[in-house]
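> Structures are listed in the sections that come next.
Values in this text are rule-based calculations from the coordinates and carry no lab data. Bear in mind the structure is a predicted one, so any value in this text is a computation, not a measurement. Cβ atoms are built from the backbone, for glycine too; each structure is taken alone.
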Structure I
Amino acid sequence: MRSIAQHSVASAIVRDAAFYLGIALLFTHELDAMPNHEWRMIPVLRAFSDPVGQTAFLLAHVPLFAAAIAFIASLNPHTRALARAIASGFLIFHAAAHVLFSGQAAYEFSSVISASLIYGAALCGIGYFVAQKIHGKPDSIR
């Protein structure tokens, strides 16, 4: 029988693995978003020509990724815990948005790889919250 300490360590490992895998899946999905013209699904960007929309979509990810990485790797435990919870929630929200957009003519994410990246990230977000609930304390407390 596992001790409470072993159970807590195991749930923290699962939580962290789910989080990092989810973020990796999201970042990889964003690579997949380029050939699938994801900017055409974003109302602000679809108003532009393809070259302008694509460039804006691509360049917008630089500060978004920089901020996300800075917050989820923050040395401040509260900031880090909050950022990881927000990011994990975003993984779920992002997949829901893809479900909503999937019926539109401009939606191009039809491959198994695309679906695996999008919905795998959402499952990781769910896994993060489940493991967090089992772990019983924020990931900022080590």
Structure II
Amino acid sequence: MFKGSYSQGQKKGKGFFKWKDGATYEGEFDLNQINGVGIYTFKDKRKYSGEWKNNKMEGQGTFEWPDGRKYIGSYKDDKKDGEGQYEWPDGRKYNGSWKNGKQHGEGSFYFAQKKVWKKGIWNNGKRVRWINEEESENENIE
């Protein structure tokens, strides 16, 4: 079910769409596709609010899960990509680089119980090693 504007028989401009499974989208459409800025709520209550391109999350956005997890950052082709911060309900955080939906490159991890940030290197979603402060400072100089 679509409520909104049409141009030459296609969804265009601001609108609201509800799928049969209960998922909804409210935001911008162009050429019958989700394009621009909007909020998509999945049937399981996950929610993405941000930029879209050709029906995919693309650009800056916020993804929230019903259990309290949250990601704020860049998306490319429907996946986390670029810089972003992922937060867990227990207070842990990862702030850094993402590629193809996974932590990749340099980032910082916040240990909520210790109230401490540690820098590290991640590869395809797995931490490879921690970076000590001296090593990190030398990398910035070169």
Structure III
Amino acid sequence: MIYTKRKSGAYVPPPGSVYVGRPTRWGNPYNLENYTSEEVKVLYREYLSSKDKSYTNPLRRKKLVCWCKDKPNSLTYCHSEDLFTRANGLAHNPWEIGRLMVSQGSTIHQAEEYVLNTLKAIHQEWKEEKKWLK
């Protein structure tokens, strides 16, 4: 799951979460002041693909927190979704699939529901694995 840091007042991140925004080592070095949103996405994905797998290993099975996501299933692009996808070895980025659904005629609500259900299923898998590991 990805959570937002954009809250008023004192922010308390979810237990077991990791902040991945700027200025952390996982922060996106590309910003909207210098690039379009599509350029930011492409440049960050190239940057991430140049990194060794160990770069995202500490993020495996963690709740990620970034400034740009206003809710976990938001379809607005954030580099944290690429970190989440790679760290957890997912074959597909659920948010990218949601955006594709909208481009093919689904409503934003339907796409966000898909993303949320996918994330819930991933979380459930993690819980089931923990049971087996005990």
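> Looking just at FRET efficiency 1/(1 + (r/R0)^6) of positions 80 and 112 (r between Cβ atoms, R0 = 25 Å, to 0.05), which of the labels I, II, III belongs to the structure with the highest value?
Largest one: structure III.
> Further question: Given 59 as the derived value for percent of Cα pairs over 19 Å apart, which of the supplied structures I, II, III does it correspond to?
Going through each structure in turn, the value belongs to II.
> Determine which structure produced the value -14000 for helix-only ellipticity at 222 nm (-39500 (n - 2.57) for each DSSP H run of 4 or more, over all residues; to 500), calculated from the coordinates; the candidates are I, II, III.
Derived from III, not from the others.
> Supply the structure label, taken from I, II, III, corresponding to relative contact order in percent (Cα under 8 Å, 6 or more apart) with the calculated value 29.
Value 29 for relative contact order in percent (Cα under 8 Å, 6 or more apart) corresponds to III out of I, II, III.
> Turning to a different aspect of this structure: For which of the structures I, II, III does the calculation of mean count of other Cβ atoms within 10 Å over residues 16-23 return 19.1?
Derived from I, not from the others.
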